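Just below sit the structures, each encoded as structure tokens.
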Structure I
Amino acid sequence: MTDARPHLRLRLARPEDMPALSALMDRAIGELLQDFLPPEGVKASYEIMGLDTQLIADGTYFVVEDGAAIAGCGGWSRRATLFGGDHSAGRDAALLDPKTDAARVRAMYTHPDHTRKGVGRIILDACEAAARAEGFSSVEMAATMGGVPLYRACGYHDIEPFEAVTSTGYRVPLIRMGKAL
């Protein structure tokens, strides 16, 4: 069987990718959440989402390229933080125990010009394989409403809905989801 996505290439993110990744994330938040949140919800999402440079430093963050363009990004973590960027409140860099904790799938974004091309699945597969190789038997994530359909299609189940409250008081809806590896 041949890969229907031969033009897509997965690699680890590098520090020099950070400006392009931040721009991709901003565009994805601004455009892809519009069908799921009102304008004030999309605006509030920037406060709780974004680039977590710890993932790049840890070597657990991937990019998918379509030719020279970054089509998407996402990663996994062996750290306790469930979601958020460098600027987000509530981060916890404590290391998780693979014997008792679930690894985290983190910061999944697809460029709006590259949706429905398999980018998210490529990243999820890489995250799950890497977490499994480090001894984790399950993964969890905080999913946006825009990501939930993909994650359910990839075998993730809802653990609990919750809200991230921003400094303006807006409550961004999220769902904690998980999957056994």
Structure II
Amino acid sequence: MLPRPPTHHKLLPEGLYISRWQEPGRAEADFGRFDAKKVVRNIYIMFSRSEIPIAQENQEIMDIVEPSTPLPSWFSEEDLATYGALYQKSGFQTALQVPYRSFLDRKSEHYNIPIPKVEVPALLIMAEMDYDFQFPGIEEYTRSGEAKKVVPSLDIIYIPEGTHFVQEQFPEHVNELILNFLTGHS
């Protein structure tokens, strides 16, 4: 639905987490320095900010977060323990493959798939404080109605204080929005 952002690492800032995580082995080495709980902790802290996570040239992504930085208020130590245990068991391969490594080869048949028109009602819940709005063109594309060219029956709802994990930050509100949308389109 969104315009295809550049996914080739040479088109993005070198220190951008997307660029780093697309490089096979780099995230694995970065994450491998810590237990899964610490990796999840750092990701939740980084992605709950309104700035795009970008590392310095001599820094890895996991080093962006200062060890003393607290978890977001809505993400508990119990949540962290649960997620950490799940990733300790499964690893991070799927999380790295989809979305970061799925379209690395621009010559692959998957990269050049035309964007289909979505003809069914759809709901997009956007967080106003999500760092995604910092990527060039994303906010304009979403707010201008351009997205409705691809998804004509798109309802967009903005949550003012929400961040990248808006569904976890405001679960009751997001559930209510989804249920209202489904009720209105049943």
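Supply the structure label, taken from I, II, corresponding to mean count of other Cβ atoms within 10 Å over residues 16-23 with the calculated value 14.2. Source structure for this number: I. As an exercise: mean count of other Cβ atoms within 10 Å over residues 48-55, calculated from one structure in I, II, equals 21.8. Which structure is it? Structure I accounts for this read-out. Out of I, II, which one gives 16.4 for Kirkwood radius over Cα pairs in Å as computed from the coordinates? Value 16.4 for Kirkwood radius over Cα pairs in Å corresponds to I out of I, II.
Determine which structure produced the value 21 for relative contact order in percent (Cα under 8 Å, 6 or more apart), calculated from the coordinates; the candidates are I, II. Show your work: numbers first, answer last.
On the way: I: 21; II: 25.
For relative contact order in percent (Cα under 8 Å, 6 or more apart), the value 21 is produced by structure I.
None of the figures in this text is laboratory data; all of them are computed from the coordinates on show. This is a predicted model, so every value here is computed, not measured. Cβ atoms are built from the backbone, for glycine too; each structure is taken alone.
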